[in-house]
Each structure stands twice: as structure tokens, then as C-alpha cells.
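Structures for review follow.
Any read-out appearing in this document is the output of simple, stated calculations on the displayed coordinates, not a laboratory observation. What you see is a predicted model, and the numbers here were worked out from it, not measured in a lab. Cβ atoms are built from the backbone, for glycine too; each structure is taken alone.
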Structure P
Amino acid sequence: MLTNSKLIKFIFEVLHIIYSYNYSRKLSGRIDRFYTLWLSNNIFQIGEKSLIGKDCFLKGGQYIEIGDNTSIGRHGVITFWDSDNSKKGTSSIKIGDNCSIGEYCLITSINSIKIGNGVLIGRRVTITDNSHGASLLEESKIMPCRRSLYSKGPILIGNNVWIGDKVSIMPGVEIGDGVIVAANTVVTKDIPQNVVVGGVPAKVIKFLK
């Protein structure tokens, strides 16, 4: 006679035959493709074979451009806030070709964020060119959520950059081609090309040869 645990295991074995994990992954991929088609009506430009995962949140889509064959993982947030600091005609979020952006990433701009081609971004990465206020004493009497958005400068990420999980890239930063950014790093200053960086704040720990 089957015990309760063995019975439950048997039931799930049968269910797995009907609805396997591999089939579940294929179905998720198809859902993401339908979601991309639906969401593409709210984006200025999205390239061929690009994919946006289900439950991604977009704002200011008229300022967002995504290249070819780029994927954005589920539950990401991509927002462009049209503020007084936005430079008309030059402000945007541009993501290049053949990029892979992990789940739960945040990309938010009032200025300009440009991500090159072939960039790999891990999960829960934050890329922001703005903050609530300019960290001035007179702002201390204003609730942070009511302070004007302020940008220290645009963000430029070069080609073939690898950004690890939980990295934060702050305003006014330029990252050169071929850079590797270690997990949990906070990038506050420019990074030259072809180096490995890590730490809080980011420091060069290796030159690629």
C-alpha cells in the first residue's frame, strides 16, 4: 500500500509526463514572445528577434530603443522620466544588439543611458543616471519622493561588457569596451576598457591581456 508521500510523488511523476519542465520552459518562451509583441506598441524601436520577458514594467517607451537579438529578463523595470533636466532630442535609453539583460534589472533615466552591443548583464542590476534631488542641504526639508529628479550626467556602457549580479552603475559613468564588473560592485567613476573591476566603490583589480 502506498504511503501518502509515495502517493504524492507518484502523482507528480504522472503530472510531469503530461506537463514536463522542458515543456514549461518552452511555453514560458512563447508567452514572452506574445508579451514582447504586445509591449512593442509602447516602445519607440525594438529590433528583430529581441525579447522582453513577461511582467517587465516600461515607462516613457517613446524614448526607449532596443537593438536586434537582445533579451530582457522577466520582472525588469525600464523607465525614462521626462523631467525638466531632460535634454530634448538627445535624452533616451538605447540598448544595442545581441545583449542579454537578467531578471529584476532596473534601468532608469532622465538624461541618457547607452548600452553597447554584446553586453551581458546579470540579475538585479541597477543602472541609473538620476537621483531624487542633488544632495543639497535645502532639500533636507523636502520628502525625497517630492524632490526634483537630478542627473550628474549620462551613462555610456561600451561593447562586450560583462556586468555581474547586483551591480549598481551610478550617474555620469562611462564604462569602456570589454570590461568585466564583478558582482555587487558599485560603479561611481569612469572605467577604462579591458579591465576587471570590483568593490564599493569600484576599483581596477586586473588588466586583461
Structure Q
Amino acid sequence: MSPKDAQGDASRMSSPESLDVKLEVIVVPVSDVDRAKEFYARLGWRLDRTPPGVVQFTPHGSGCSVQFGPELTSAAPGSAMAYLIVSDVEEARDTLVSAGVEVGDIFHAGPDGPVDGLDPERRSYFSRAVFRDPDGNTWLMQEITTRLPGRIEGGLTSFGSASDLASALRRAADAHGEHEKRTGASDPNWPDWYATYMVSEQSGAKPPE
């Protein structure tokens, strides 16, 4: 390869920070594939088409899937732990409990450790609930409505499902109601206000006042 060709190849290379990588699958170690399959179906997750020996489920609104199978991992069954993000942890817990899933009580992060109940200020990232699959793999549901600054790149806003979008619209409506109380006037430009508010929630930017 000539020096000129080497220079050209180097100029086309991206830095690791700019490499577009998306998390696709988490492998969960289970001891009984059929039992695990029944459990994850009860969660309402979508069963995907896969090669023989692989079972894959995808949670509603998620871009990342879960796989298990007899030859996928040597990890001990029950040793996995992962986070699930929900916009309303109370609603999510009630829905799973009604489907026959055993879910722990809601708690929130306090300065000295976990505290029973929802976060009093309903702050993003604080309220949580835990459930486990039949092998003991742990799933921690975490309520997130407003992302920390920098968690969403470029101010892009997207919603993984109609229910997530509906929840975001309800939060925007509540916040806009407070906005109109502060200003003492009806806001005819509410669509712009809603849009700005919903983008700020996901990007971590300062919301409109």
C-alpha cells in the first residue's frame, strides 16, 4: 500500500466516539427454557423468529431484545440483572401484577438507601420496582420521564410506543397547565410549547417556563 493510500484509509476511519453502535440483545441464563418462555410471554413481550435453539423476546417499545437457550451462555441461571425503563412505575407494576407476575413493592432511592414508596417529588430515575424470572434473574423497573443532560444525542426525540407518547403528552399537558397558571393567560401557541417541553424531557435540556 502506498503512503497516499494509507492516508486515504486513515481519513475514512471514524473515532470510537462517533461509531454508531446500538445495543441489540441481552442474553439471560435460564435452567428451563420452556418455563422461561412461558414467563416472558406473560410479561407481554413479543416472541421473535430466531434460529433453532434460541428464544428471543422483545419488550414493547424496546430496541433491545432478550435471548435465552441451552447453549447461549455458561453463566449461572439467575445471575443476570438488567434495568427496564418505564414512564409510570405504578402503572407498570399494576399491569404486571394483574398478569400474574410477582413484583416487589415500589421504592425510591434515598440518601441512606432504598425508601418505601414512590419518590415524593416523582423525580426521574428515583422510583423503582423489582421482579424476577423463575430462575431469579433480576429485572429492575425504573421510572424515567426526564433524561439527564447528554443522555439523548443531538436533541432528537423519539417514542418507542404509542403508550410512551401518550404518557409524554399527558405530562406536557400538566406542565402546560401550570405554565398558563403562572402567566395568567391562555397560550394559543401550545403545540410549540408541548413540542419544546417533550424534547427537553428526553434531552435533559431546560424545559420552557
Can you rank P, Q by Cα Rg over 2.2 N^0.38 Å and just name the one with the largest value? Q
Of the structures P, Q, the one that 2.2 was derived from, the read-out being distance in nm of label points 7 Å out along Cα→Cβ at positions 55 and 103: Q
Comparison of P, Q by distance in nm of label points 7 Å out along Cα→Cβ at positions 39 and 119 - largest value held by: Q
When relative contact order in percent (Cα under 8 Å, 6 or more apart) is calculated for structures P, Q, the one with the largest value is Q
Structures P, Q, by mean count of other Cβ atoms within 10 Å over residues 47-54: label with the highest value: P
Here helix-only ellipticity at 222 nm (-39500 (n - 2.57) for each DSSP H run of 4 or more, over all residues; to 500) was calculated and came to -5500; which of the structures P, Q was it taken from? P
If Kirkwood radius over Cα pairs in Å, for residues 63-158 alone is computed and equals 15.1, the structure in P, Q: Q
